[in-house]
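Next up, some structures in structure tokens.
Every number in this text was worked out from the coordinates using simple rules, so none of it is lab data. Fair warning: this is a prediction, and the values are worked out from it, not measured in the lab. Cβ atoms are built from the backbone, for glycine too; each structure is taken alone.
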Structure P
Amino acid sequence: MIKKVDHIGIAVRSIDEALPFYTETLKLEFLGIEEVESQRVKVAFIKAGETKLELLEPTREDSPIAKFIEKRGEGLHHVALGVDSIQERIIQMKEQGIRMLQDEPKIGAGGAQVAFMHPKSTGGILYEFCEKKGLK
């Protein structure tokens, strides 16, 4: 079962350049920055009500976010859906013919387990399952 929209990922070239729009213009609360080496990305978290915004800055030219920005430019990257059992959701999606980018969850920002659905199976939108057992 989907619990909520956990966060919305936004690809940016530079967190330092993008952050003032969210914190100064929109007056949203900055929660912190983390580097996720396995994804070759730096992530800034911003609280937007019950949902977080996740600014994604590539740390290397070969990162998925760098490739995304090169192909599509900055902007909406993914919508993360909070779930209780990510492994069950992966199995259910595959049984329903949804192509997954990962057959097994990976560790993402904040220590969450994550897995992405291929946008070709979801109407062109990159959705992420996000399980945060014992995490906020």
Structure Q
Amino acid sequence: MSVAAHDVPPHLQTFLAFDFGVRRTGVAVGNRLLRSATAQPTIRAEGADARMAQAEARVREWQPQALVVGVPFHPDGASHENTARARKFARQLRARLALPVYEVDERYSTVEAAAQGASDPDAGAACIILEQFLRSLP
């Protein structure tokens, strides 16, 4: 579910973002006050259970008040196979962690991170996703 910025309650201040991938999932942490994000080590896991276990460990480590998941689309806005996978990941996070989960259109975030010289494009993409989300908040 994509959420408009005005639907994010003001008491939610700290966020953990994921740039979902089948083999690698980028992670970033950030807050509403600074509207910035910091890259975290990328989750490298094949298989939904291993990925979810690592995502849950990051949530325990950072104790965010909400999560942000990048959802990829084709350039024309059409969904594809990874769109469904990212949304399923978001639903699983919501169900397992009982935290608000916000979806962000993340078209080109990995390409942008690589163009900016990110040493880890997946973590860089998670930063871009989270900063885009934070800038949209009132």
* Check the numbers for Kirkwood radius over Cα pairs in Å, for residues 43-90 alone across P, Q and tell me which is largest. => P
* For the read-out helix-only ellipticity at 222 nm (-39500 (n - 2.57) for each DSSP H run of 4 or more, over all residues; to 500), a value of -5000 was computed from one structure; give its label from P, Q. => P
* Thinking only about distance in nm of label points 7 Å out along Cα→Cβ at positions 83 and 115, which of P, Q has the largest value? -> Q
* **Of the structures P, Q, the one that 33 was derived from, the read-out being relative contact order in percent (Cα under 8 Å, 6 or more apart)** => Q
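Looking at structures P, Q, which one was Cα Rg over 2.2 N^0.38 Å calculated from, given that it came out as 0.94?
It was calculated from structure Q.
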